[in-house]
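Undergrad: In structure tokens below, several structures.
Just so it is clear, none of the values below were taken in a lab; they were calculated from the coordinates. The shown structure was predicted, so the numbers you read here are calculated from the model rather than taken from an experiment. Cβ atoms are built from the backbone, for glycine too; each structure is taken alone.
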Structure P
Amino acid sequence: MSYLCCTKKIIDLLGVPPNQYEPENDTSVLGPWYANIFLVNRKKCVIFVNSKTLFCFVVINQTKKDIKQITSIFRRNLMKRLHAESMSLDIIDRIMKDHEKITICKTYDRSILGAMNELTFHFRVICEMNEGLANMNIDETNTLLAGTIMRLNNEYIMPRETLVSIAG
């Protein structure tokens with residue numbers, strides 16, 4: 001079982017009471033993922049960030065109806081991103097098997113929320129440089145975000161390489 005820790009914005013939109021994160025029940029290799037919703041050019045975007053690697057991806061142009069199906073959005077786009085990052089099929093299968101059952105819970109780690117806000121800022125800058133969402137290639141942008149140097153547990157990491165080392 002894996003966990004998707006959602007911010008209050010998403011939990012309110014889902015309208016379901018969230019569970020508490022229980023590390024002893026988290027059997028996934030990558031640990032919990034965090035999700036937040038933000039607006040760019042009046043369009044809803046969802047960012048997903050892994051707590052162990054800070055590997056992230058953004059899904060754009062989401063509606064309220066789409067966001068209510070956040071676990072299927074997450075799984076579908078996670079698989080797409082892993083393929084885009086040229087992960088081996090064994091690693092992709094293992095990660096996707098870990099995420100067959102996803103439990104929605106509240107966020108609990110402020111440092112991950114801070115990293116998520118920083119990645120959201122980077123996304124907005126890239127969007128501005130491309131003069132809006134309509135002119136942006138979301139796959140290239142997500143690849144850029146995965147290569148952004150971030151700080152996690154007093155170490156500087158590259159999320160893509162950290163994901164490969166943990167999952168591989």
Structure Q
Amino acid sequence: MTEMVQTGGKRAAQRAVTALLIFVVLTALLYLAAPDSFYLWIKAFHVVAVISWMAGMLYLPRLFVYHSQVEVGSAQSETFKVMELRLLRYIINPAMMATWVLGIWLAWKGFEFSGGWLHAKIGLVVLLSALHGYLARSQRMFAIDRNTKPARHWRIINEVPTVLMIIIVILVIVKPF
């Protein structure tokens with residue numbers, strides 16, 4: 001089991017490095033091809049990354065609601081484990097990383113990290129990232145059949161990303177301070 005985990009971790013690291021290299025090369029090519037519209041391209045990719053991240057952050061707790069209601073060790077439980085891991089590994093984690101990398105660049109290039117609305121937004125994105133960490137830890141607990149939270153807990157947690165998203169969008173669009 002330990003050997004499998006180490007091999008899986010090594011493969012995950014290789015995939016992450018490969019994805020990062022592809023991202024850097026594509027970004028450089030985009031800059032060379034369209035330097036005047038580069039900022040807008042990065043903003044568009046940031047919005048796509050945010051949408052992907054939020055889709056996963058809204059879906060994973062909903063999977064936990066259903067997962068917490070089935071028998072441990074059942075075929076349904078094992079299916080939920082696969083769904084949760086793949087959602088986290090292939091959608092939520094990469095989307096969060098892209099959101100942060102592109103968002104930091106946009107905050108620096110477009111606003112020089114100034115503006116109260118931007119500071120508030122970054123603070124809320126840190127909270128969203130902390131929730132992401134909590135959900136990732138919870139996925140690991142479900143994977144080893146050690147979830148202790150009832151479905152009601154996951155229903156409440158499912159609302160947190162929505163509330164944070166609404167406030168973040170208002171801050172970005174309205175820039176109230």
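Undergrad: Quick one: helix-only ellipticity at 222 nm (-39500 (n - 2.57) for each DSSP H run of 4 or more, over all residues; to 500) came out at -13000 when computed from one of P, Q, so which one is it? Walk me through the intermediate numbers first.
TA: Values: P: -13000; Q: -28000.
Source structure: P.
Undergrad: Upon calculation of mean count of other Cβ atoms within 10 Å over residues 113-120 from the atomic coordinates, which of the structures P, Q produces 17.5? Numbers along the way, then the final one.
TA: Numbers: P: 17.5; Q: 14.0.
Label of the source structure: P.
Undergrad: Further, regarding this structure: Comparing mean count of other Cβ atoms within 10 Å over residues 9-16 across structures P, Q, which is largest?
TA: On the way: P: 14.5; Q: 11.0.
Largest one: structure P.
Undergrad: Quick check for you: by distance in nm of label points 7 Å out along Cα→Cβ at positions 73 and 105, which of P, Q is greatest?
TA: Numbers: P: 2.2; Q: 5.0.
Going through P, Q one by one, distance in nm of label points 7 Å out along Cα→Cβ at positions 73 and 105 peaks for structure Q.
Undergrad: Give the label, chosen from P, Q, of the structure having the highest value of volume of the Cα convex hull per residue in Å³.
TA: Q
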